[in-house]
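J.: Listed below are the structures to be examined.
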Structure 1
Amino acid sequence: MPRSRYLPRQKQDFEALRDECLQNGVLFEDPDFPAYDSSLYFTRHHSNLSRYQFQWMRPQDICDNPLFISDGVSRFDVVQGVVGDCWMLAATAALTTLPGLFKRVVPSGQGFQDNYAGIFHFKFWRYGEWIDVVVDDRIPMVMDPVQGRPAFFSLHSDQQNEFWSALLEKAYAKVHGSYEALEGGHTSDALVDFTGGVTETYMLDPNNVPPKFYQILKKAHDRGSLMGVSGIKGGTAGLEAVQSNGLVQQHAYSVTGFATVSLVLNRTYTHIRSSRTQIVRVRNPWGKIEWKGPWSDESPQWEGVTEERKEELGVVKRDDGEFWMSFQDFLDIWKTLEICHLEPSVGEVEPELVGCKKWNSTERHGKWQRGMTAGGCANYRTSTFCSNPQYIVQVEDPDDEDDDDTCTVVFSLIQKDRRKQKHLGKANLAVGFYIYETAPNQKKLKKRDVCTRRPAATSGSYINLREVTKRVKLPPGNYIVMPSTFKPNEEADFLLRIYTEKPSTTEYV
């Protein structure tokens, strides 16, 4: 299996490095991600972060009695700092709801007491494999002019002496080259890196959502899928501006729960008249500033809900960043919903997912090379399109619980390592894929095939996201999927993953 492009200058073995530091009586200083400006931003003169005066401090210099994890983990351990990486924070908050998966990303046995050597490690999924990332615990701080003392520049916990989240963000910044590299992004990217799962993105239009959409989302949540929303329709211009309804424009939120509540309208001795409302729980990663509309903490709608039900739903009147809202408002207000379906192996580490149905998955690594396999999209079907990599996918058994005799297939195309290179002008390419039904004995599509045959499905418009995903329903049979960039001769490495409800096979042509 090809390795991720994240490679330190020398192999960093967490236990060996920790033991060496303990033996020598020193605290670890990471040569691959030093406490210098180069770890903060790519170029000082072009970075918004350069206006801050930084001081790198270890936790014991920041507070008394530092702890790696204090009283367990929760989404309230995730509070945004100065870095504009709310997309990553929303995914981090969602990660805290799955304890088994959390321990995979944030290995246990770390802390500031026994065997403390100033070194910590975290694990991230990178294009088909889990990599171990080592960091020291020097955290960038900035001077608070009001308090007259250093304040957190980075992600941190609402408990000032808890540091797992700040160090997780540092490890994630290291993978991408700097803290600045985390500025702006999609929650789905971080969800994939924390889970190895496949994401789907929905543009929320109340008049154009799939049938039974609430049930689809609740079912996904009940199976452990992680979710985030972002963007406010009709919001005022400006980066992360707070709207009059309490929501923040250009900001990413975690979706943390779904419920249906019975609202008592009136009560008599013989009859109770009520209505049922679908509601969604959402959390601001800032840990404050909440929705002020219906079903918010102070909303009068809760007066018609029993105290027992409110206790079940954890309804409390406090500005902790988490709130409920109606599903209709959810659809009306947010622009984008991102869902991460967890990879099958997560069930092995996540107790809450034991017994849940799992996807069947296959994956293939590939490359678009100039003049060879970078043929561009179907606009070039008469010239270079068929030079793109081609993969045969065979699906045989229809889904259970469906009566249309088709197979659900989720295709995921990821372009690798573009964020780390964005300071070089290498932003995400516009990518997508075409799917063609083929005869069992056909091995490769030729020009005449793509010129005379309509595709069974496509990814839709080519788009410059790291991951492009499409859910389709296909009759059992043989198919060829062709991933490509929009323009010919654009070079990149990619990973193609295919999720099916029943077993399937995939091979490179």
Structure 2
Amino acid sequence: MEINTSGFFSIIVHDIGQVKSGASNFFVVVPNTYSINSSAVNGTISPMGSTIANYGDTVTFAFAPKVRHHFDSLYVDGARVNDSTTQYTFTNVISAHAIDAYFSANPNIPPLFTSVLSDTAIARFDTLQFQYQAVDPDSGAITFSLLNPPSGASIDSTGLLRFIPAANANGINFVVVQVKDDSLIFVNDTVKIRVNIYGDVSGNGGITAYDAALVLQNFVDTTMFTSLQKRIGDVSGNGEISALDASYLLQYSVGLISSFPGGLGKQQQVQAILSAFSFRIEKSKEPNQYDLYISVNKPSQVFGLSMDLGYDSSIVIPNSFYKTALTDSMVMASKFFSDQVKIAMAGINPMNNAGDIIKFSFLLKDPNYPKNALLFTMKKFILNETDHTNEIGGITLNVRDLAQLPTVYKLEQNFPNPFNPTTTISYQLPDASSVKIVIYNMLGQEIITLINEQQSTGYFSMLWNGMDNSNRKVSSGVYIYRIEAVGLQNKRFIDVKKMMLIK
């Protein structure tokens, strides 16, 4: 007899020809194996499908959600159980079972920017590059794009933004960067990019005299420029901010020029030519106050000038600076420090005439200062963008002599002598006079006329930089300098001295 199912059974035993009813014996038949059926919705379960377990076995099922899903519920033999979210174990299996795991879809989380560009400003001739970065919390793929981008803006598949402003770009541009996941969920980031035109250091979208004023203020350290302002303010293209840049901006603002030497349509830069300087100190009408005049001789094509004038603060009390008739039309900026003053000036038209360019008013702390004291030092002197600093030394005019104006004409020996590369020639005039100072070589050939103009009574100093009338450096040797002054009633003074240039 073979029994294939489990359960309780009754067996009737009888003799042939006789029937006996009733249960004579009872016994249980138990099979050797059982089936456990498993399934997972929106996930996996292992083992999967129908699993055969032996009588009394222990069987564990592990389950997990698919991507972007999470555990929802677990049912065993039709009843919900809360034992675990990752596995379930059947122990001492003595019957068939069913296990079903259910998983639900996660809510879609939008992508996140991890690196974005802050609002910024660039010059029209710049190329802006920035690497945007973003992630998808759902581990999906992402794509970058721009929404209604300005001309010249693009972004690649990696998020690299490039912006090359158009030729006419000016002002604020809004760039909207969009990142999207593979479920088409997106987020946007908006950056404001200001495009500054060449010379527009104020950032107002145009070039005006205000930009020129800002350039001068930056030069004397009253206004600090950003690196961008320095680049777009350098319209001469020499690599730094100067008074000549301010002059170009002024000329552009009134329509005298239509482009800048440092920009497109590059023009030849203007070279300032100067043969000599002179300095003099005059007694002011105010008590114990004096005026230092700085003059230029034979300037040519000077649109901008700047200087750093140092002074001995133990002797000199600075008062103020004034423009002169020669520089009155120029824009000026200045700043006083503890022992020096910075000045910068720029104009629309070139300065081509000799004369005073600045007047520095000052007081003396001690009128009896040492005779060899160095009252003033020209630390920097720049015409346009040509540095003449090395051509100017200390100014040692003796203020005490001004207590009494000179009564005789006098030409001093130059100092230093011998010299290289510059020397100072000092002289005094008892009357307002027409003054001419000429330098000759030993053959009597004229090298340069340092000055030829009317001057007032007083003490004067002039510097010669070793250049001739054509602005060429002269060779080493002995030179003669001659003064001729014609004063009141045609009173004439002539004197000649020698000096030596050694290179």
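Values quoted throughout were computed directly from the atomic coordinates according to the rules given, and no laboratory measurement underlies them. This one's a predicted model, so the numbers in the text were calculated from it and none came from an experiment.
J.: Given 8 as the derived value for relative contact order in percent (Cα under 8 Å, 6 or more apart), which of the supplied structures 1, 2 does it correspond to?
T.: Working: 1: 15; 2: 8.
Structure 2 accounts for this read-out.
J.: Out of 1, 2, which has the highest value for Kirkwood radius over Cα pairs in Å?
T.: 2
J.: Assuming -0.71 is log10 I(q)/I(0) by the Debye sum over Cα atoms at q = 0.15 Å⁻¹, for residues 258-321 alone as calculated from a single structure, say which of 1, 2 it is.
T.: Structure of origin is 2.
J.: One of 1, 2 was used to compute helix-only ellipticity at 222 nm (-39500 (n - 2.57) for each DSSP H run of 4 or more, over all residues; to 500), and the result was -1500. Which label is that?
T.: Label of the source structure: 2.
J.: If Rg and Dmax of the Cα atoms in Å, for residues 290-417 alone is calculated from each of 1, 2, which structure is the one that comes out at 15.4, 44?
T.: Traced to structure 2.
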